[in-house]
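Enquirer: Input: structures, listed below.
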Structure I
Amino acid sequence: MSFTQHGNQDYEFGFHSVEAAAIATAIGLKPQTLSLGYEPEFRAEAQDENGEVATVVLGPRKIAFTMNGYVVDETLLKAAEAFEYDGRYFIIENLKIDESNTDFKKAELTGNSWLGIEAPAP
């Protein structure tokens, strides 16, 4: 895809075509949106003698994701367990496929990426 961006050049437009194509090839879904939520894997706190929090420990960040897009290979999509994006391994936990008589077939994936879990060796 080619486009010309006018105005503030600090903003980034959409998926890079190479990244979107790699996801489509890997799992059968051409992504439109990928929402990433960064949150600690765990949280622990200790209280003082008054019951007030005296210290907090936050674990490394995991990434919760939601991806929406067009189905390009339904068989591959239904069998997909994970994909790689931006150097991270994303494990698919939920899949929803939307069928409509006014639009193309779409799907939504949700799951997580943990810093310590990498893609299995081929």
Structure II
Amino acid sequence: MADTQPKEEPTWLAYLACYALYIVLIVVGAATLFVVLRPALLVLIDVLLGNSRANRIVYLGAITLLGLGLFILVMAGEPYLRNGVERHQLLRRFIRLAAPVVVAAVLGLLVLAIAG
């Protein structure tokens, strides 16, 4: 049997919530990268490599990879969240996007707490 119920169109409020969550994702991701992961990376490099000539290259490479990963997550997040509005899965999809950022923030804070 085919689904005969009419599909409910998302409201403007649902799209407002979508873009509000998208902005939260951008802000939390940038704060995680620059406020938590950057100092944690500096501490890790200092502990693992000590005073080495490779420190700058390792730091720049790691920050570039982390920044690129965050950029890809954010760029893929907008259509993913927007489609989630249409499928009534906005919160579930936001949690899927935000979980890696939160895990990275927690790991960075653990590194800072243990080694700092």
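Taken together, the values in this text are just the output of simple stated rules run on the coordinates, not laboratory data. Computed from a prediction, not measured in an experiment: that's the story for all the values here. Cβ atoms are built from the backbone, for glycine too; each structure is taken alone.
Enquirer: Thinking of I, II, which structure, once percent of Cα pairs over 13 Å apart, for residues 53-92 alone is computed, gives back 62?
Expert: Details: I: 69; II: 62.
Source structure for this number: II.
Enquirer: If distance in nm of label points 7 Å out along Cα→Cβ at positions 29 and 85 comes out at 0.8 when worked out from the coordinates, which of I, II was used?
Expert: I
Enquirer: Another question about this same structure. Could you tell me which structure in I, II was used to calculate FRET efficiency 1/(1 + (r/R0)^6) of positions 21 and 101 (r between Cβ atoms, R0 = 25 Å, to 0.05) as 1.00? Could the numbers behind the result be given before it?
Expert: Working: I: 0.35; II: 1.00.
The structure behind it is II.
Enquirer: Going by Kirkwood radius over Cα pairs in Å, which of structures I, II comes out largest? List each step's numbers first, then the result.
Expert: Working: I: 16.9; II: 16.2.
Top value of Kirkwood radius over Cα pairs in Å goes to structure I.
Enquirer: A further question on this structure: Could you figure out which one of I, II the value 1.6 for distance in nm of label points 7 Å out along Cα→Cβ at positions 45 and 69 was computed from?
Expert: II
Enquirer: Sticking with this one: For the read-out helix-only ellipticity at 222 nm (-39500 (n - 2.57) for each DSSP H run of 4 or more, over all residues; to 500), a value of -4000 was computed from one structure; give its label from I, II.
Expert: I
Enquirer: Taking relative contact order in percent (Cα under 8 Å, 6 or more apart) from the coordinates of each of I, II, which one would give 23?
Expert: Source structure for this number: I.
Enquirer: Out of I, II, which has the highest value for mean count of other Cβ atoms within 10 Å over residues 37-44?
Expert: Comparing I, II, the top value of mean count of other Cβ atoms within 10 Å over residues 37-44 belongs to II.
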